[in-house]
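Next up, some structures in structure tokens.
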Structure P
């Protein structure tokens with residue numbers, strides 16, 4: 001089973017080859033070549049040759065960082081894609097931007113699916129958003145890539161990336177709660193091995209949550225009450241200001257949009 005991968009931002013090629021898939025790769029920037037070669041992918045340098053080597057229905061991943069580069073790549077390959085092709089986007093983009101891209105591809109009868117990989121014990125759950133027919137076509141490939149986890153259809157277009165935003169916000173809230181818990185452990189007036197307790201309680205939650213900042217405006221627009229998630233986002237922003245660090249949150253290209261406004 002051969003798939004196409006454009007770019008090397010999140011390591012999709014390595015994930016796919018580990019799952020036993022044959023990967024044809026199109027580097028997006030020169031630095032992608034080393035990562036794609038290390039992953040065991042066959043590298044092609046021209047979009048036309050890249051698409052000609054894929055079997056129908058052609059399935060290719062846009063393994064690109066969130067932002068305008070995704071739109072630039074779509075413009076570059078647009079002349080080579082055909083009806084019933086599948087574009088899979090694991091970038092974790094703002095879901096409103098994903099909806100905009102999905103609408104453009106839908107008008108050309110191309111399936112645009114958004115993906116989110118959620119590591120868990122013993123495997124990886126893979127959330128997929130997009131049209132049901134496109135998800136069904138991609139299912140055999142995605143189930144293999146889940147590697148012991150589950151492939152779950154999150155819902156319609158944008159739903160997987162929206163879920164990623166929520167997970168990022170939850171991860172950030174847990175990280176701040178863990179930090180406060182460690183302060184309490186270290187403040188214990190008696191004998192307490194805070195490090196051992198931290199390891200046992202899994203308080204070392206990673207803080208990388210680039211999409212968490214998007215929940216603030218979206219929660220207001222969707223009338224969702226999320227005071228704890230909002231507090232965590234603001235705490236992180238305050239920490240960045242105090243430490244003179246740049247904001248950890250990703251920018252989004254487009255504004256908030258409801259799916260029905262794109263029909």
Structure Q
């Protein structure tokens with residue numbers, strides 16, 4: 001990891017933290033605001049990872065994401081950039097995802113994020129019983145489990161149709177439009193799940209190919225305008241799941 005000014009921020013809530021080094025997660029003190037051990041180290045360049053044919057890069061200023069790019073092992077390339085006018089540009093190159101192709105990968109990212117807060121869940125298991133997509137069991141008590149229902153963070157079909165026909169997708173839109181569409185995705189999925197069973201389900205919005213949906217400016221706008229409504233839906237949790245744990249965002253209180 002390369003750090004220019006050695007600033008540290010909580011990777012979940014953006015809280016500025018003292019100290020400039022990057023100890024292992026086991027040695028980190030928890031964020032005094034939200035309890036997370038995730039970290040962003042920035043002024044401008046957070047870092048790069050290159051492993052197994054994949055590459056990712058996150059650009060941040062003052063603890064807020066400004067850009068993200070990734071080359072994935074599956075051959076896809078994704079990028080997101082926050083522009084000066086607060087519009088967000090999204091680029092995807094590669095094949096359109098088919099069926100449940102990305103479901104288990106997104107659930108694994110959620111589990112790793114939950115475990116970073118002190119949980120102890122095993123790897124998720126694919127379920128797909130019509131209501132639940134994946135389940136994960138506690139490592140110490142197999143009687144405990146969490147159930148995950150996944151929905152795309154942006155449910156517009158034109159994104160995936162363009163990707164399927166052209167092999168690429170690019171679009172720029174304002175933060176308000178993005179926040180409203182995330183709400184739409186939550187609302188449509190919630191309508192299909194009985195209120196009586198929502199407290200046993202984590203609703204996860206898959207943004208693994210749309211990392212800009214997880215940028216702090218989007219999440220803040222969504223929480224400000226729709227946070228109370230999200231809480232009232234009654235789910236055990238509502239999460240936005242980006243391409244790695246640093247872009248997994250909790251939307252519920």
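No value in this document is a laboratory result; all are computed from the given coordinates. Since the model is a prediction, treat every value here as computed from it, not as a measurement. Cβ atoms are built from the backbone, for glycine too; each structure is taken alone.
Key figures for this structure:
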read-out: Identity of the structure behind 20.2, 69 (criterion: Rg and Dmax of the Cα atoms in Å, calculated), options P, Q; value: P
read-out: Value 3.6, calculated as distance in nm of label points 7 Å out along Cα→Cβ at positions 34 and 146, assigned to which of P, Q; value: P
read-out: Given 3.3 for distance in nm of label points 7 Å out along Cα→Cβ at positions 186 and 218, calculated: source structure among P, Q; value: P
read-out: Of the structures P, Q, the one that -13500 was derived from, the read-out being helix-only ellipticity at 222 nm (-39500 (n - 2.57) for each DSSP H run of 4 or more, over all residues; to 500); value: P
